[in-house]
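Structures given as structure tokens follow.
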Structure P
């Protein structure tokens, strides 16, 4: 069995790349005129999302699953372009590309939509990769990855039709959708360049607004590279009554599945009256470093994975 010193020494190159990537991300957003912000790690009301389980910290407080609600409250207060690099926490997350604690990048644009976020993704990924070359040359199972090549774009319907053999409607069977997404669709996306998967079914809208003139789909997209999800972005829903109804539905589902009653994020809902058109995205920094360093799992790009913490 290797000692801790040997384990950490073997990660040195990856951790050096990680450090550079974080500096490059900060530099990119500063050059683009974004303000870096910090929001609470402890929260009394995590965002109600059906498939995300918060970790209780103490009493009635939880470790944040995402800074999203706080950052949109900042937008509602008049901030226009903001970003944050922080830790997020989610229970029952452990695997090759999942940790219960992970580094998340989120950024938000007043006046933007999910298309402007897609442009940001292209520019950010290429900016970081150009700065790292030739130190980092991404590969997947021996095949080179190339962020400079044209990026593919699929609607969810077209991707499922091509790779899964069926086309999901606005309310697809959730189990079938999730299984085919993981087993048939995701592994085909992002070769050699990253891929944008957009226009999710209405039932998969989360905190995204529905698409004007096409209310069966939401203005939501995910970014994939080498078959791995890197980011999830929305044109943000700003209608207080609709968002409250979605939260109540999610909280009821979580009560049924987890047996826990979570509080409604009232301060966020109240802020929606002042929130104009905007867009926001969550980007997985650890997974990005995995690809850039050629690492096989998240454990290889963090100094102390869960079992060493």
Structure Q
């Protein structure tokens, strides 16, 4: 990794004006002391702030005595708002994008606006800062050399179990190829669903699955529960009510597989990716290639062979 360059602009009171473009600004996930000096400078200096919830962002701005105009940019209006913001940036404006907490675009709106800005030939500047997923990972005690972030699982129980089955299939394919080191799995989950989600994981991977529940990160009631899924389930079930935002981490689940089960899993994983993400088979194969460490062409040949074998058996 490159080291920080402390030689540029040694006088922190002298900074060039912000260039036109889009600034992706990370904001605190709980503790306001986690705001960065650069984030404050950008929020004060930009022409407007596009935010997920104007009420939430105004609380942050008021706390730091920032008076930059705000505009809503959330999942329901991001596409329409993007056209307006792109036109403003083309006219020379500096736009900061924030979410309610953390880094925009990570299980929050923002990716569409970033893509639109890039397609319009505009500069996009990342302003790093707090992330619940990364903060939970480094304090979890689980392996950090490789991890896979899955965001929020589906709300409905059937869809959630289907998504977990697909993840299990990918793990079995990875284990069989042996080309990728096991990855710690990271999810976001709502407090009223955490017990059901842990129960689904227990049913899928067994009582000894090692999990970490990180709750209310950086806040006054921050809590880490570490242990087997059975133990953590018991601890949470004993609470009168589970509160707060939750990051759920899994130690790489054991994923033994036979050649025949891997074949079935490969087809199942491909079908699941196509249906749940509404993508073409070509794009689904690209995702599987990234997951497994195998080439897309190799996976394509394997899929064709499996389909031919299935068709032959059906005759």
Quiz prompt | Top of P, Q by distance in nm of label points 7 Å out along Cα→Cβ at positions 114 and 130, largest first | solution = P
Self-check item: Which of P, Q yields -14500 [helix-only ellipticity at 222 nm (-39500 (n - 2.57) for each DSSP H run of 4 or more, over all residues; to 500), calculated]
Solution: Q
Exercise. Determine which structure produced the value 1.00 for FRET efficiency 1/(1 + (r/R0)^6) of positions 226 and 290 (r between Cβ atoms, R0 = 30 Å, to 0.05), calculated from the coordinates; the candidates are P, Q.
Key: P
Quiz item: Out of P, Q, which structure matches 17 when relative contact order in percent (Cα under 8 Å, 6 or more apart) is calculated?
Solution: Q
Quiz item: Hey, distance in nm of label points 7 Å out along Cα→Cβ at positions 218 and 250 derived from one of P, Q reads 0.8; which structure?
Solution: P
Quiz item: Ranked by distance in nm of label points 7 Å out along Cα→Cβ at positions 154 and 186, which of P, Q sits at the highest value?
Solution: Q
Quiz item: Which structure, out of P, Q, was P(r) over Cα pairs in 20 Å bins from 0, in percent calculated from, if the result is 31, 61, 7, 0?
Solution: P
Self-check item: Origin of the derived value 71 (percent of Cα pairs over 16 Å apart, for residues 58-169 alone; candidates P, Q)
Solution: Q
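Each value in this text was obtained by applying a stated rule to the coordinates, not by laboratory testing. Keep in mind that this is a model prediction, so the values were computed, not measured. Cβ atoms are built from the backbone, for glycine too; each structure is taken alone.
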